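These are the structures in question, set out in turn.
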Structure P
Amino acid sequence: MEFFVIGDRDTVLGMRLAGVAGCTVTDRASASDALRDALARENTGVVLLTEPIAAQLRDEVASHMFGAGWPILLEIPDASGPSPDRPSVADIVRKATGISL
């Protein structure tokens, strides 16, 4: 199982230094293509998306997170730090399962 990151240049470069493959994107169209390619990769188990990219692809991310579920999609902060309106893990689990942690 491998990780794959989709995000801005600085985030992808930093993850590559840690051995994680990735794709730098600058707009919604390239982000959508990168996500589709990452989901099609046979050996990818976790796709990391920076929060701004995930926000651009909210419908696609939500349908995958609450549907197919594999590979796992995780939103990570970009170089500017975490988004102030980011939902907690407990909120995501509650929304996906209906179970309150």
Structure Q
Amino acid sequence: MVEVGIIPLRINAAIILIYAVGTVLMFALEGAGDTRFTMFAEILITFIFYLPWVYLLGIIFHWGLVGAYLGEMIYATSHAVFMGVRLRRDLWTQIEI
């Protein structure tokens, strides 16, 4: 039974690093006052990347737990990319608090 969790835990180890990057970038934007973008981006990413990919890989493709964790990796990566792109564009510097 332990063998079932080995691959998902390895995937989760990589996801944690990606989550760390995305979370730091997100809170940097929120600290600068760009809370509206982070809220809408999180909603968009959850419904476009997270839920469909977890369902598709885990249930439709019958990859089970491994597919669900791969879907979560897609979500975490897209979250970090969205926040990184927003930070690089410097649009958050024009926000007045």
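Taken together, the values in this text are just the output of simple stated rules run on the coordinates, not laboratory data. None of the values given here were measured: they were computed from a predicted structure. Cβ atoms are built from the backbone, for glycine too; each structure is taken alone.
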Comparing distance in nm of label points 7 Å out along Cα→Cβ at positions 62 and 86 across P, Q, which is largest? Q
Taking relative contact order in percent (Cα under 8 Å, 6 or more apart) for each of P, Q, which is largest? Q
From P, Q, which structure was helix-only ellipticity at 222 nm (-39500 (n - 2.57) for each DSSP H run of 4 or more, over all residues; to 500) = -12500 calculated on? P
P, Q: which one has semi-axes √(5λ) of the Cα gyration tensor in Å, for residues 14-53 alone, as calculated, at 19, 16, 4? Q
For 57 (volume of the Cα convex hull per residue in Å³, for residues 38-77 alone, calculated) the corresponding structure among P, Q: P
When P, Q are compared on distance in nm of label points 7 Å out along Cα→Cβ at positions 6 and 30, the highest value belongs to Q
One of P, Q was used to compute Rg/Rh (Cα atoms, Kirkwood Rh), and the result was 0.95. Which label is that? P
